[in-house]
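What follows is a set of structures for review.
Here, each number is a calculation from the coordinates, and none is a lab measurement. In this text the structure is predicted, and so the values were computed from the model without any measurement. Cβ atoms are built from the backbone, for glycine too; each structure is taken alone.
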Structure P
Amino acid sequence: MADRAVRSTITDAPSALGTLRRRAQGLTGIGVRPGRAWSVARFSLDTTMLVTAGVAATLGSSAVNVPAPSALWLSVFTAFVLAFCGARGMYGTRLHYELLEDLRVVLIATSLAAMAVLSLRELISAPPDLSAQVIRTWAFATAYVAAGRIALSWSRAQAYRHGESVRPTLIIGAGRIGRLAAKRLLAHPQLGLKPIGFLDKDPMASEDDSLPLPVLGASWDLDRVVSQHKVEQVIVTFSRAPHEVMLRLIRRCDELGVHVAFVPRLFESVTSRLTVEHLGGLPLLSARPVNPKGVQFAIKYTADRLVAGVALLIAVPVMLPAALAILLTLGRPLFFRQVRVGRDGRTFEMLKFRTMRPVVEAELGAEALELPPDTAPGGVEGGDRRTRLGTFLRRTSLDELPQLINVLKGQMSLIGPRPERPEFVGRFEGSVYRYGDRLRVKSGITGWAQVNGLRGKTSLSDRVEWDNYYIENWSLWLDLKVLLLTVLAVAHSPRHVE
C-alpha cells in the first residue's frame, strides 16, 4: 500500500507542474507581470514538491521500519527550506536563472533545513531513530524539489522559445555597450528578456553603425515607452546623458515598478567576489583579484592531474579500440600533434586521435589561415579529409581524449581557455581586446566559452570575454559546472568543435 501511494504521489507531480505553468501564464493574462508570475510559480512549485516529499517520506516509512515524522516537524522543515531559498533570492525577480545554480541552492537549503530541524528536535526531545527520520525527509525533499526545478526550467525554456511570458526590456544608452547588451539578449531568448529598443537622446558613435533595435526616444519619453511597450526591465548602459538625468530615470523606474540593472563603469574589473563599502553616501566597490599563480590555481592544477590520471584509466577500454581502428584505417602515427600556445605564451604539442587523411601543408593554401573579421578558427580547414571513423570520433569528441595526457604532463588543464596555434596568437594579440589576458592560465580541454556555445568559427571577441570571465571568477564550483555542461553539450550536440 505504502509503495503504491508513493508511486501515485510521484506520478501526480508532472500534472501539478503543468497546472502551475498554466497558472503562471494565466496570471500573466490577467495583468500580473511575467517576472512576478514566474516567481509565484517557483514558490508554489517548491511548496507543492516539499509537501509531496513529506507525504512520500511518511507513507514509505513503514517499509523501512522508521517512525514517520510528525506533520508539525514536516511543516517546520518545509518552512525552513522555503525561508532559506527565499534568502538566496530564489523567489525574487532576477535577470535570469541558471538551472545548476538553482540545484546548488536547493541542496544547500534542504541541508540547512535538515540540520536546523535535527538540532531543534535534539534539544526539545530526541525520539528514537531521529537521524533516520531527518535524513529520509532531507533525501525526499532534495530529490523532489530538484526534480521540480528541472521540470520548471524546461517548461520556462519552452515558454520563452515560443515568446510566452517574456519580459519587455528597455536599454538606456545606444552606444557600443548598449548595442552589445541588445545583441546578447536577442541571441539568448531563453533568458526571457525581450529587448524592445533604446532610450538615448544622442547615441555614442560606434564602429558598427547598425542598430539591432530602434531608438524609441530620449529620457523624457520614459513614461510613454514603458506604458506603450509594457516594459518590465530596464538595463542602464553608457550614454552622454548627465548624471542627474540618469539618476532621475532610475528613480522614475522605481516609481513605475520597473526593475533596473546597471552595467558598471570599468565592468571588466568587476568579478563575483565583490565588496561594497560606504564613505557616507559614497559606495566603494572592491573586487578581489584572482591570482593565477596563487595557491588556488596550484590546487586546481594538482587536482587536474589526479583527475586526468583516473580518467585515463577509466577511458582505456574506449581508447584502445579507437587506437586499433585508427591503426587499421590510417596507419601510424595514432596521434595528431599540433603546436599550441598555453600558459604565459609557452608552446606545447597538443594531442588528438587522428581523424583525417594526411595532406601536404602546401595543399592547404594561404586561404586556410584567412578568417572573416572577429571569427575564431576551428573545424576542418581546406577540403574535408575526415575518414568515416574520424567523423564518428569528432562527433562524439572521443578524438579529444589524448589531451588527458597533456593534462597529466602539466601542459594543459581540464578546464580553461582553448589553446590556439602560434600564428593565430600573434595575429589576435594585436587586434582582439584582452586576448593576451586569457594566456594567464593553462589551456583547457573544455572551457566556459565552449559550454556557452562559442565553439568553432564563432565570435572571437565573445570567446575572449567568456574566457577572461572564467579566469577572474574561477572557483571549484565553476569548474564542476563547466564539466557538467560539457557532458550535456557532448550528449546533445552533433559535434563538439574547437
Structure Q
Amino acid sequence: MNLRVKNGQLEQELEKAKKDIQELKAELVTARREIARDREPQWARERPLPHHQYSARIISMYCNLSKVTGFLAAPEVVKIINESLNMQIPVASHDAVKNWNSRNGVAILQRPGMADDWIWMIDHSVQLGKMCVLAVIAIRREHLPKDRPLKREDMSVLAVLPAKSRNKEVVVQQLKAVALKFGRPLAVICDGAAELRYAVSRLKTKNRPVVCLHDTRHRIASCLKAQPGKSKRWVEFESRIGSTISQLQQTELAYLTPPARKQKCRFMNLRPIIQWSISILKQLKRADCPVKLREKVGLVLEFAADIYEWLEVWCMIDRTLIQANKKGVWAGAAAELRAELSVMPASTHWASAMREELISIVARNEAQLLTSSKRDLVLPASTEILASAFGSFKAIQRTHCRGTFTSLLAVFPTLFDHSTARKIRDRFRQVTNEDLKAWIAEAGLCNSTQSRKVRAAKDGRRKQRVTMV
C-alpha cells in the first residue's frame, strides 16, 4: 500500500515537473523573441510597398548604392555585407535595381514646378549613332549658394530630351517646350555652341530678356586649342612624352611614368602634364639624380623654359576657374579677377596676353548681366556640374555607352538626387511601370544598338533553324 502511494506521489511530482519545464520553455521562447525583436533592425519591420517584395527603405538603399557601384554590382555588395556582418538584408536582382532607378528618374522629372526665376544649365551629350540628348538642369535664384560651388543636390532636372538631330530649330522647339512647362528662365548657361545660343535667343521677349552666359571652362579650352595646343613646342613635347611612357612603364622608374592623356578633352591634359614636368625637373636638378633617369626623361630639361611659361598660364587659369565655380559672375567680377591675376607672374608675351583673355572672358559674361533688369544678379559661370553628371552616367552605362542611348537614360535624373524612403514611397505611387514604358517609348529609346544586336542574333538563329529543317 505504501509503495502504491509513493508511486502515485512520484507520478504527480513528475507530471508537475513536466508542466513546469513546458512553462519554462514557453517563457524562454517568449524571451528570445523579445530579445530578437529588440535587436531586429527597423527596416526589417517595415512592410513592402504595394505590388513589391521590398520596403521603400530597401529600395532607396539600392537606388543610392547603384549610383556608385552600378546595377550589377549593387546586389553583390549587399551579399558581401550580409556574409561579413551576419545580416539578412534582402538581396534584389540587378534588373529590379535598374527598374527602380528608372522609375525614380522619371518621377524626378515631374517634380519641379512653374517659376519665373529659374536659372538653366543646358548641354548636349552625343554617343554612337545619330541620337543626341539635350539635358536641362536648373536652380531657383533664391536657392543659389553663396561662396561655394554648386552641388548636384542643389539642382533640379527639368528635362532629358533625346532627339535624332541637334540643329537649331529642333533645339528651339525643345527649349520652348521646357519653358512652357516650367516657366521662362531668368538666365541660361551653356557651352557656347551655336545651336544652343540661337535657341536661347528665341526664348527672349520684349518684356523679359534671357541672360545667356558662356561656360568659362569651355571658353578657356577654346583659347588653349590655339596656344599652346597648336604650337610646335607643345606638339613636340606631347609627342616625346608619349614615347617616354613606353620606356618607363616596365622599369624600376615606372612610378615616374607621365600621366595618361585624354584624346577628347585635351584641355584636361595641361594641368597633369605640367605637374608631372615640374616634379621631373626637381628630380633632374638633384645632385644624386640617377643616370638612368636622365637618360629616360632628360628631354624635360630641353623644355624647362616652356614648362615654366605653361605653369604661369595654368596658375592664372586655375584662379579663374575657382572664381567661376565658387562665386560665379556678378557686376564687378572682372575687376576682382584683374586684381588677383595682376599679382601673379607673367614673364612672357603669351602669358600676359592670356591674362587679358581670361579677364575678357569674365568681362563678356559680366556684360550680359547688363541686359537684365536685375543688375544685382549673381549667376553661375560654369556648367561643370552638368558635364560631371554626364561622366557619371557613362560610368553607370559601362559598355552600353559604346552604342546609342538606351532606356538607361531614365536613370540620369537620379544623379542629382539622394533617395529616401519617403521619396521612394511618394514617387512610386506617382509613376508606375506602365508610365516608365510610356516615357521610354515617347523618348524613342526602344531601338538602341544593344536591342538591334539582340534582334539580329535572334533572326540569325531563326534562319539557321529553317535552313537545317
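Going by relative contact order in percent (Cα under 8 Å, 6 or more apart), which of structures P, Q comes out largest? Show your work: numbers first, answer last.
Working: P: 10; Q: 21.
Going through P, Q one by one, relative contact order in percent (Cα under 8 Å, 6 or more apart) is largest in Q.
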Compute Rg/Rh (Cα atoms, Kirkwood Rh) for each of P, Q and report the one that scores greatest. Q
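Distance in nm of label points 7 Å out along Cα→Cβ at positions 176 and 232 computed as 5.3: which structure among P, Q? Each step should come with its number before you reach the end.
On the way: P: 3.3; Q: 5.3.
For distance in nm of label points 7 Å out along Cα→Cβ at positions 176 and 232, the value 5.3 is produced by structure Q.
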